[in-house]
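Listed next: structures, encoded as structure tokens.
Please treat every number below as a calculation from the coordinates, not as lab data. Just so it is clear, the model here is predicted, and its values are computed rather than measured. Cβ atoms are built from the backbone, for glycine too; each structure is taken alone.
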Structure I
Amino acid sequence: MKLEEVYEFMENLEIVSMATVEGNQPHVRIMALITHNNNYWCCTIASRPKMQQFKANDKFEFCSIIRKDESLGSIRACGKAKIIEDFEVKEELSKVIPFFSGYWEDYSDPKFGLILLDIDKIEVQSPYDKKFYTFKIK
């Protein structure tokens, strides 16, 4: 499996199971994965606990199922989450998030929490051959 194939799978992911850490306890929740300009993003209500967890410990890991026809595989990525405060970036992303208007007034809404996922490593179980492949991004 090649990294380009992995990125193709990631572009088709809509939902991931995102893990953060609070103290010594992991917390997992479903989040939308947004792909834009070769970067991966998540967004949330800024007051939600996951934002405080990202501020205290920026490490994350997400996973999801990937499919090829009738065959299943999985993808897992980890790295560091960067909370974005830059209004220019928030404005740009607000235009590509399909569900944006269901949660926020506009990009300057203080409730709009934007997170850039700086991915260090991706591990994939290929739906083609069921083997595991690890890609170090940084």
Structure II
Amino acid sequence: MAQTPRPVFRNIHITQIVTYRMPLAAWVSILHRISGALMFVLLPLVIWLFDNSLSSEVSYERFAAVFDTGIGFVPGIVVKLAVLALLWAYLHHFIAGVRHLRMDFTHATSKEQGRVTAAFTLVTSLALTVLLGVRLFGLY
């Protein structure tokens, strides 16, 4: 019984993304880059929030009110979602960065170890994001 040859993908085109199945480690790597870019894009928001939270008691009250009333035409729920996205980006980027540093320092990498650490990275970052998101939205 002859085996059918497995398809070989070289130079994956954007239209082949649906049919190409990337391993979990590839998704973690891509999300690591996306989270870094997201943190960079949201850096002005972080600086503004940090400045308003520490300047004075009045600015802190304004800072706290942003999560309920919003900023200008942006409703408070959108601000909370942006902060939640920023929380996920930071947590994922940090945990994936530690994963990459561990792989670089130990030089002990295998397919199985890459899959396990990638799954750990995803589960941990999402679990911590949900935990902090529940707190951000005032559910506890």
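Values as computed for the structure displayed
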quantity	calculated
When distance in nm of label points 7 Å out along Cα→Cβ at positions 67 and 115 is computed for each of I, II, the largest belongs to	II
For relative contact order in percent (Cα under 8 Å, 6 or more apart) computed as 28, the structure of I, II it came from	II
Among I, II, which structure scores highest (criterion: mean count of other Cβ atoms within 10 Å over residues 107-114)	I
Origin of the derived value -24500 (helix-only ellipticity at 222 nm (-39500 (n - 2.57) for each DSSP H run of 4 or more, over all residues; to 500); candidates I, II)	II
Answer label among I, II for the case where FRET efficiency 1/(1 + (r/R0)^6) of positions 19 and 59 (r between Cβ atoms, R0 = 30 Å, to 0.05), calculated from the coordinates, equals 0.05	II
Given 4.8 for distance in nm of label points 7 Å out along Cα→Cβ at positions 11 and 75, calculated: source structure among I, II	II
Of the structures I, II, the one that 23, 46, 26, 5 was derived from, the read-out being P(r) over Cα pairs in 10 Å bins from 0, in percent, for residues 3-50 alone	I
Entry that produces 28, 14, 10 once semi-axes √(5λ) of the Cα gyration tensor in Å, for residues 43-90 alone is calculated, selected from I, II	I
Winner on percent of Cα pairs over 24 Å apart once structures I, II are ranked, highest first	II
